[in-house]
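Quick note: the coordinates plus some simple rules give every number you see, no bench work behind them. Keep in mind it's a predicted model, so treat the numbers as computed, not measured. Cβ atoms are built from the backbone, for glycine too; each structure is taken alone.
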Structure P
Amino acid sequence: MRWIVLIIIGVLGGTLGGMGMGGGTLLIPLLITFGGVSQHTAQSINLAAFLPMALVALIIHFCKKLVSIKAALLVAVPALITAIPFALIALRIESGMLSRFFGGFLLILGIWQLICAIRNCKTKNAQPKT
């Protein structure tokens, strides 16, 4: 039965990740809540699943000439420099605390997305209709 639950979680995370909705924001909580895995394991699984999906998305966007190499490097270089040290820090953090940090991150991300959506609505409503 556990395998079926894990497969369903994987399909949901992969589908949302493939749609560009950030599958990890759903995959990690699902793995912890319904898959019975620790925070560390869930984040590791998410990373392992994210890498091939990101590679495929990058190739598709690159072929459609939608990738700005300069902008990509401005994001990728700092991410690569900080990934290993922060992964090592995450390994030393107790699983419950790591879960709280991740929950806080999701809360901040949700608030930010809400603010951006409100701004976009105000901008669209402020433009004169032709």
Structure Q
Amino acid sequence: MEALDKLQCQPCTGDAVALSNSESSKLLEQLTEWQIRNQEGTQQLVKEYVFKDFLQAYEFAGKVAALAENSQHHPAILLEWGKVTLLWWTHTIDGLHRNDFILAARSDLIAKNPQDFSTLSVN
């Protein structure tokens, strides 16, 4: 199976539907330290990243923001001193799509090698 961070995001068309619990669980197994949480009936991927200071957290959040803008898929980003919490979900389907898992995996790549990513493309 190809790594999630290598897969291409697909546009969410009008017929897109949220992943089933089984499909989400299978994709979650490919991620490290991500969790699925239910927020007011909507499943979301969530992970907290810890950094040594505010500036590192800020730089990471900025790179994730660039990834999000390039992919036209935007997470919730909570920036705190030494910590960033990311929440990925697909607003148009009110739940999780394969794209959320792909972008979560790419977020992990940014955290591991921040100097390698000024931005990440969706392809």
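Quick check: 34 is what I get for relative contact order in percent (Cα under 8 Å, 6 or more apart), calculated from one of P, Q. Which structure matches? Walk me through the numbers before you get to the answer.
On the way: P: 19; Q: 34.
So the calculation was done on Q.
One of P, Q was used to calculate distance in nm of label points 7 Å out along Cα→Cβ at positions 69 and 109, giving 3.0; which?
Label of the originating structure: P.
For distance in nm of label points 7 Å out along Cα→Cβ at positions 61 and 77, find whichever of P, Q sits highest and give me its label. Intermediate results must be reported in sequence, preceding the final value.
On the way: P: 1.8; Q: 0.8.
That would be structure P.
Matching task: 2, 12, 23, 25, 21, 12, 5, 1, 0 is the computed value of P(r) over Cα pairs in 5 Å bins from 0, in percent. Pick the structure from P, Q.
Derived from the structure labelled Q.
Work out which structure the value -10500 belongs to, where helix-only ellipticity at 222 nm (-39500 (n - 2.57) for each DSSP H run of 4 or more, over all residues; to 500) was derived from one of P, Q. The partial results should precede the final answer.
On the way: P: -29000; Q: -10500.
Source structure: Q.
When distance in nm of label points 7 Å out along Cα→Cβ at positions 13 and 45 is computed for each of P, Q, which one produces 0.5?
Attributed to the structure labelled P.
P, Q: which one has distance in nm of label points 7 Å out along Cα→Cβ at positions 53 and 101, as calculated, at 2.2?
Label of the source structure: P.
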